[in-house]
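**Q** Take a look at the structures below.
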Structure I
């Protein structure tokens, strides 16, 4: 097919599909505003170029219905959509530049807030008694856990949460890298949630992370008769200015806290948990053993 004398690739039905994970959260005011602004800019530029919605849809290779949804702020545009629109409308990179804003609003607000704090932290102390921590989960493990939740998440929610967890892993690529300390429960490394292949991939991912210089990974054995983590998960994030934020279901009903007394309680518990767990080298050897048995 051609537009203005130039060949245009028409995307397959699968590529044009109104797939889950790209709708705007109606309770997220900032996301609604960003997507509405992007959609309005696309519409204004399309109209300035003298293209009707149907003509533009043909030019970018997507369905006309999707064009209307994006321009009305009801749908989050995919990065490749913005790239193609930039070329078709000869925007000189101005439309493509909106990908960064759009990328952030695809993630749920609570995940964005957490990711922003993690991005500023210079040290993270993390303990999850129920699962492998989200920063360490493979996409396959994350999908398995999310689809097991009851009441069930919608397909859109599952896709958004997976995308957000994958994006948070950029913390491992930061320079300078933050110091990351994880304590994992043995039983979370043995239970084959999602299947043996998922578990094996997860164990391999843990061994990769354990090799990073800024990561300390420890395993809490099931056989321990004393455990300071019986009150639940612990997160402590420390920042360059000396401030910190912590969170645990046992403190302030799980709300983030910065009070020094409450932070001291969380750090005390986390320090004891680390002392009770296997050392990092012992933990790596233990995970290698589990991988061999899986």
Structure II
């Protein structure tokens, strides 16, 4: 996976670019100045009511940074490929503290062209990629097209799904948190930056490879091996998802409480509250990707 330091360097360079061209590139950060006067706690660990929900994610304070391991995209002919040596982004989810969750919480910010949920209408307007470009963030769009990859449909549809389903249920991305100078779709761009920031904290490919666990069509691993490696580097056991009757590794979810906002706060990893769908007794395949489905990526 992309080195966290390289990702942070990229974001820092973007911040510098914004400073140099501030009039040309609008900011997308929320107005959280009022949070200075609020007590700071880890989400889901407060003993009193959160007065300013822009300062801490609530009620969805159990935050999941989720990733995929896919072996193909289905749109290879259109140039939609997977990044070599890296897992891909799934999303950033605000589960409630008890493990339940809400979805599609704000119909006025529903950009998903195919939500597939009763009562949630299909979105037919401009793609979220155009929202990103409205803010002059070609850098962000390029990065998302490298590491946030859909399967069987365009990437932008996946990004729209993640914002509409999850970000609209995260209090720190509420439109009100951006203050009176809010610009339409500012929250969308801010969410995508936050997803990348969270994802960069968990370089799954590199962590596993450092312990000799690499994609292979000949060698299998045990669930315990994979869990132990990730726990040794993050301090907690993440959720591991498998397909093919629990024998093929396909996803990972890192659970956290957050000190501060979901955008910029400190993430404290926790053991998964969701049982793994990977077999505890059968060998686990971490399959190689189809050679024509991945490509080298540069920062």
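Here, each number is a calculation from the coordinates, and none is a lab measurement. Remember, predicted model here, so these are calculated numbers, not experimental data. Cβ atoms are built from the backbone, for glycine too; each structure is taken alone.
**Q** If we compute Rg/Rh (Cα atoms, Kirkwood Rh) for structures I, II, which one ends up with the highest value?
**A** Largest one: structure I.
**Q** Additional query: If relative contact order in percent (Cα under 8 Å, 6 or more apart) computes to 26, which of I, II did it come from?
**A** Traced to structure II.
**Q** With mean count of other Cβ atoms within 10 Å over residues 193-200 as the yardstick, tell me which of I, II scores highest.
**A** II
**Q** Upon calculation of helix-only ellipticity at 222 nm (-39500 (n - 2.57) for each DSSP H run of 4 or more, over all residues; to 500) from the atomic coordinates, which of the structures I, II produces -8000?
**A** So the calculation was done on II.
**Q** Given 3.7 as the derived value for distance in nm of label points 7 Å out along Cα→Cβ at positions 49 and 201, which of the supplied structures I, II does it correspond to?
**A** It must be structure I, since only it matches.
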